[in-house]
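Each structure below is given as structure tokens.
Here, each number is a calculation from the coordinates, and none is a lab measurement. Because the structure is predicted, anything quoted here is derived from the model rather than measured. Cβ atoms are built from the backbone, for glycine too; each structure is taken alone.
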Structure I
């Protein structure tokens with residue numbers, strides 16, 4: 001982004017308008033949403049004497065972790 005966000009009057013997000021380039025965009029506008037499919041978290045459930053596919057679970061958790069890192073890397077308004 002090539003602008004600095006300012007909210008000196010501490011306006012609530014649901015009332016805030018972001019001035020970006022020549023536009024005025026509500027802070028909670030759907031325009032900020034980026035379409036993305038996320039990996040579903042599947043907890044590891046192991047009962048006594050039960051086996052599981054560790055490689056498959058680790059593969060899923062690798063992608064789940066990448067999704068979380070992507071979310072944490074988003075700009076504040078996304």
Structure II
């Protein structure tokens with residue numbers, strides 16, 4: 001299961017549970033919040049969010065670097 005669908009599924013499940021005002025186990029709630037990158041611990045939340053964003057930035061930078069290299073190769077042909 002890819003990350004986007006896991007996030008979307010967690011989001012839908014949380015909306016459903018809250019909308020129907022169902023009782024949810026702490027374990028299930030923590031799993032849902034974790035899937036949504038939400039932490040109840042402010043210090044941990046900032047750290048995990050920062051780590052996540054740094055990873056996303058690194059991935060974007062790698063893609064940009066590869067695209068720039070491809071453009072240079074195409075211009076040199």
helix-only ellipticity at 222 nm (-39500 (n - 2.57) for each DSSP H run of 4 or more, over all residues; to 500) computed as -8500: which structure among I, II? I
Among I, II, considering only volume of the Cα convex hull per residue in Å³, which has the greatest calculated value? I
Entry that produces 8.5 once mean count of other Cβ atoms within 10 Å over residues 18-25 is calculated, selected from I, II: II
Given a value of 3.1 for distance in nm of label points 7 Å out along Cα→Cβ at positions 10 and 34, point me to the structure among I, II it was derived from. I
